[in-house]
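Coordinate-derived values only; no laboratory data. Just so it is clear, the model here is predicted, and its values are computed rather than measured. Cβ atoms are built from the backbone, for glycine too; each structure is taken alone.
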Structure P
Amino acid sequence: MIRIKNKKQIEGIRASCQMLSALYDALKPLVQPGATPKDLDRFAYDFIVKNGGKPAFLGYEGYPATLCISVNDVVIHGIPGSRPLEEGDIVGIDSGIDLDGFFSDAAFTLPVGKITTEAQKLLDVTKECLDLAIAQIKPHSRISDISRAVFSHATKNGFKVVRQYCGHGVGLEIHEDPQIPNYVSAGPNPRIMPGMVLAVEPMINVGTSDVRVLDDDWTVVTMDGSLSAHFEHTVLVTDSGCEVLTRW
């Protein structure tokens with residue numbers, strides 16, 4: 001069931017998104033060579049709790065951390081560990097906040113110091129995929145319009161789209177209907193209506209689109225070890241278009 005949010009709910013979701021945006025403003029400068037994902041995760045937990053929120057990911061279906069930190073060939077759901085980040089890494093950070101029962105969700109991928117030309121192109125194109133997808137969000141368009149924008153731009157630039165994971169509704173829970181694939185599928189294709197809140201999240205790989213889950217039952221990596229990038233915003237559908245509620 002797709003939930004249409006009322007004005008009070010939208011204000012609660014907006015406040016949660018503002019807190020998540022503030023967290024990312026504080027967190028981004030810490031992503032440097034020598035920093036450990038565990039340190040970043042501890043910072044995020046303390047920030048959220050100090051500001052009156054709850055980490056939405058921590059404990060969700062057993063997930064053990066506040067952030068998903070996905071380095072290089074890790075697509076999503078990387079559990080923060082103690083290996084220091086190194087010059088040339090790319091680091092995806094994904095998190096959400098439960099603020100008084102209202103949920104936000106956003107992700108971005110950052111370079112650590114100087115990265116390769118290929119890695120920078122991957123980051124640029126994946127962010128462009130998100131921007132193009134958001135441009136499709138308006139009343140009476142369809143979920144497939146979002147999907148087509150991501151897939152077309154990624155493949156035009158020589159990259160592959162992850163098919164096993166997708167965007168989703170968000171706001172009153174961390175994951176809601178509808179599912180938002182990053183390719184045009186044969187599945188449900190509902191119309192986009194005012195009051196919907198969507199988490200749009202391209203996941204793009206340099207090599208194969210195939211992925212696998214590691215033995216920890218969380219960490220998703222590219223099958224061929226190639227780089228992967230992930231960007232995500234929480235977006236409100238308005239009467240005239242959309243409003244991006246999160247920022248990095």
Structure Q
Amino acid sequence: MAQLQIGMLLFPNLTQLDLTGPLQVFSRLPDTTVHLVAKTPEPVQSDTPLSLPPTTTFADCPQFDVICVPGGGGTDDLVNDEDTLSFLRKQAEGARYLTSVCTGSLVLGAAGLLRGYRATTHWTAIDDLAAFGAIPDRSRVCIDRNRVTGGGITAGIDFALTLAALLANRTTAESIQLMLEYNPAPPFNAGSPETAPAEVLKMMKERMQGARQRRIGAIARAAARLNADAEPAA
């Protein structure tokens with residue numbers, strides 16, 4: 001039986017839990033090889049002190065059955081990084097599933113891979129998906145044909161268990177969940193804008209204003225280029 005090949009994208013300033021949560025799940029799938037793929041073989045700095053070494057590069061990696069793009073502040077640069085977007089488009093031609101966690105879906109969108117698909121992302125970026133022709137969906141895990149996208153950060157574990165059931169079966173996914181003792185019981189009910197106290201939501205929105213403005217500019221540039229590429233030649 002051929003090994004399932006899963007490729008997880010590394011890039012500077014990614015949110016490490018977007019990657020490491022699903023990585024912990026995928027690494028427990030039977031008959032599966034998980035690759036950490038980046039442009040170059042040098043370690044990639046996450047948005048924490050944790051540095052992540054790639055296991056392969058764009059040039060040397062195999063065709064993946066699953067490609068997964070995590071999110072983080074680095075996606076603001078990635079949506080306009082043609083090397084990465086070209087790599088994703090090439091991998092998409094042979095992949096069984098195109099997936100993301102958090103704002104990784106914006107990168108899939110910038111590559112033109114979410115047009116006409118429902119997709120989700122972090123709550124702060126959900127409205128940005130429409131710029132790439134995607135249909136924003138506020139589900140924690142969104143499945144639309146072979147596109148599987150997860151919401152913000154911690155939703156990556158839910159996403160990965162959902163995908164594990166699709167790739168293997170429910171019993172396998174449930175056994176991984178049990179081994180990880182994934183049994184969420186958060187101390188506060190503040191994990192979404194719908195449930196967070198109003199003053200906490202207001203504080204976070206104010207704190208993120210600068211980052212939000214940077215993302216708006218990056219999305220606008222990426223969407224303009226994507227739409228220009230889609231226009232037929234005169």
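Taking distance in nm of label points 7 Å out along Cα→Cβ at positions 22 and 78 as the quantity of interest, name the structure among P, Q where it is greatest.
Details: P: 2.8; Q: 0.9.
Between P, Q, the highest calculated value is found for P.
With distance in nm of label points 7 Å out along Cα→Cβ at positions 134 and 190 as the yardstick, tell me which of P, Q scores highest.
Working: P: 2.2; Q: 2.8.
By distance in nm of label points 7 Å out along Cα→Cβ at positions 134 and 190, the leading structure of P, Q is Q.
If log10 I(q)/I(0) by the Debye sum over Cα atoms at q = 0.14, 0.16, 0.25 Å⁻¹, for residues 70-173 alone comes out at -0.47, -0.61, -1.39 when worked out from the coordinates, which of P, Q was used?
Numbers: P: -0.67, -0.86, -1.42; Q: -0.47, -0.61, -1.39.
Value -0.47, -0.61, -1.39 for log10 I(q)/I(0) by the Debye sum over Cα atoms at q = 0.14, 0.16, 0.25 Å⁻¹, for residues 70-173 alone corresponds to Q out of P, Q.
One of P, Q was used to compute FRET efficiency 1/(1 + (r/R0)^6) of positions 142 and 214 (r between Cβ atoms, R0 = 35 Å, to 0.05), and the answer was 0.90. Which one was it?
Of the structures listed, the value fits Q.
Identify the structure, out of P, Q, from whose coordinates Rg and Dmax of the Cα atoms in Å was calculated to give 17.2, 59. Write down the numbers at each step before the final one.
Values: P: 16.9, 48; Q: 17.2, 59.
Structure of origin is Q.
Given a computed value of 2.9 for distance in nm of label points 7 Å out along Cα→Cβ at positions 206 and 222, which structure among P, Q does it belong to?
Working: P: 0.6; Q: 2.9.
Comparing all candidates, it corresponds to Q.
For structures P, Q, which has the highest computed value of distance in nm of label points 7 Å out along Cα→Cβ at positions 38 and 126? Let's see the in-between values first.
Numbers: P: 2.5; Q: 3.3.
Ranking P, Q on distance in nm of label points 7 Å out along Cα→Cβ at positions 38 and 126, first place is Q.
Looking at relative contact order in percent (Cα under 8 Å, 6 or more apart), point out which structure of P, Q has the largest value.
Values: P: 23; Q: 18.
When relative contact order in percent (Cα under 8 Å, 6 or more apart) is calculated for P, Q, structure P comes out on top.
Which of P, Q yields 2.8 for distance in nm of label points 7 Å out along Cα→Cβ at positions 110 and 198, as computed?
Details: P: 2.8; Q: 3.6.
Considering all the candidates, the number was obtained from P.
Work out the source of -9000 here, i.e. which of P, Q gives that when helix-only ellipticity at 222 nm (-39500 (n - 2.57) for each DSSP H run of 4 or more, over all residues; to 500) is computed. Numbers along the way, then the final one.
Details: P: -9000; Q: -11500.
Structure of origin is P.
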